[in-house]
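*Asks:* So, here's a batch of structures to check.
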Structure I
Amino acid sequence: MDYRLVPMDRSHLAGIAALERTCFSHPWSEAMLEEELYNDSACFLVAEGPEGEVLGYAGLHVVLDEGYIDNVAVDPACRRQGIADALIDTFTRFGAEKLAFLTLEVRESNLPAVSLYEKHGFYETGRRKGYYDDPKEDAILMTREWDR
C-alpha cells in the first residue's frame, strides 16, 4: 500500500474526524482534533495516501517522560497492510529514545490490536471494568517500559 506518515495538519481534520466516526462508538469531533494542533504535549501522525487522503492516524500525548497513545485508527479498507504497525513503530522508537514508558487502552475484544501492541513489546498492566460503551466492555491497559 502506498502511503507516508506525516504530522497531522488542518488538511487532515475532516478525514480524521470521518475515520473516528467509522471506527469508534464515541468519536473525537473535528473541533477536538483541531485543538490538538495547538497542544504542545501532543503529536498526531497521519498515514496519508497518494492523493492526501487519510488512511489512518494515531495520537500521542507526552507528559515529562510518560507517553499515552490515544486512538489508533485505520480505514477498514486499508487494514492489515502495515499502517497501524508503522504508526505504533514510530511511537515506540520515539519512546525508546525519550520516555520511561508508553501506555494505551484497547477494547478487550479487539484481538488484532492487542496482538499488534504485544508485537511492539506492550503487555497487559490492568483493566478498566466497563470502560467502553456500545457495546459495554472492559479496556485492557497495555504498557511498554524502557530502562533508564
Structure II
Amino acid sequence: MTELVTPSRKKRPEFRNINAFKDLPGYRWPLAALVSGMHRASGLIMFLLLPFIIWMFDSSLSSEISFGKFKAAFNVGMLGLPGAIWKLVALALIWAYLHHFIAGIRHLWMDTHHHAVSKEFGKSSAVVTLVLSIGLTIILGAKLFGLY
C-alpha cells in the first residue's frame, strides 16, 4: 500500500479549529484576490450611495437654483456636515466607480480569454487595475478639491 506522504514531501499543515482573531490577521491575500474583493466592495459602495447619486444627478440638472444648492453642498456644507465631508463621499464614489469599471473589464477579459487565467496574469492585471483606479481617482480628486 502506498502512503500519501512520502519521505521527500513535507506533510501539509492541517487546520481544524481556526481562530478568527489569531489566525486570520496573519493571512496575506494574493493581490488578485485583494482586487477581486475590492471589486465587490466598490459595487457595494455604489449600491449604498445610490440615493446620493440620484440626488446629485437630479439637483445638478433640474434648474439653476437646484444647481446652486448642489454647488453649495460641496462648498459650504449640507445637513450640518461641512462641504469637505461631502467631497470625501463624492471621492469615495469616484473611486468605487473607477475601480469597479476597470476591475470589471479585467474580469471580462479573463472570462473571454482562457489563456489569460494564470497566476502571472492575475498579479499583473491586478497591479494595472490598482494603479489605474487609484491614479485616476487622485487626478479627479485633485479636480474635485480645486487643486487645478
Structure III
Amino acid sequence: MDTRELFARMIRCEAEGEGDAGMRAVAQVVMNRVHVAYGEYLRTGQGDLRRVLVQMCQFSCYKSIIGGVPNAQNVWSMTPDPIHYRIADWAIQGGVFSGVGTESLWYMNPFDPVCPDPFPYNGSGYWYTRIRQHCFYNPTNAYALT
C-alpha cells in the first residue's frame, strides 16, 4: 500500500465522523509531525510521512487490539472514500488548516466534554483547541527534550 493510501485510510479511521474540519485538523497534526524541526517526531519520523504514520503507539487506528479487544476500526479494514484522498492530497501538498495551525502535534478524543490539560501526560503538550470530539495540543518547551 502506498503512503498516500495509508494516509487516506488513517484520516478515515481517526476522524471520519468529525466532518471536513475535523479530518483536515487530524491531517494537519500528522503533517506537523512530519515537518517539526526538533524533538521526538524529528528524531523518529525524520521528515518522512510514512514513518510518522506507522510510529508505534501513536494512532489507535494502527492497532489491531486495544485493551485486549480486537479493534475492527483500523487502517487495514477501512477503505478510504474520495474525500479522504482529497484531504490527504491537500495535506501532502502543504495545505494548512488554520483551526489547528502548524504547531499542534497531538489530538485525542477524551470521550468527555472537557479536554485534559496537559496532554500527552508527560507535560510535553498543552491544550490549544477543540474541534468536535477531538482536543488538539501544541508543544510545550518540554517537548524539545523528547
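All of the numbers you see were taken from the coordinates with simple rules; none came from a lab. Just so it is clear, the structure is predicted and the values come from calculations on it, not from any experiment. Cβ atoms are built from the backbone, for glycine too; each structure is taken alone.
*Asks:* When Rg and Dmax of the Cα atoms in Å is calculated, the result is 22.5, 84; to which of the structures I, II, III does this value belong?
*Replies:* Only one of I, II, III returns 22.5, 84 for Rg and Dmax of the Cα atoms in Å, namely II.
*Asks:* Which structure, out of I, II, III, was distance in nm of label points 7 Å out along Cα→Cβ at positions 10 and 66 derived from, given a value of 3.4?
*Replies:* Checking each candidate, the match is I.
*Asks:* Same structure again: Suppose you compute helix-only ellipticity at 222 nm (-39500 (n - 2.57) for each DSSP H run of 4 or more, over all residues; to 500) for every structure in I, II, III: which one lands on -22500?
*Replies:* Comparing all candidates, it corresponds to II.
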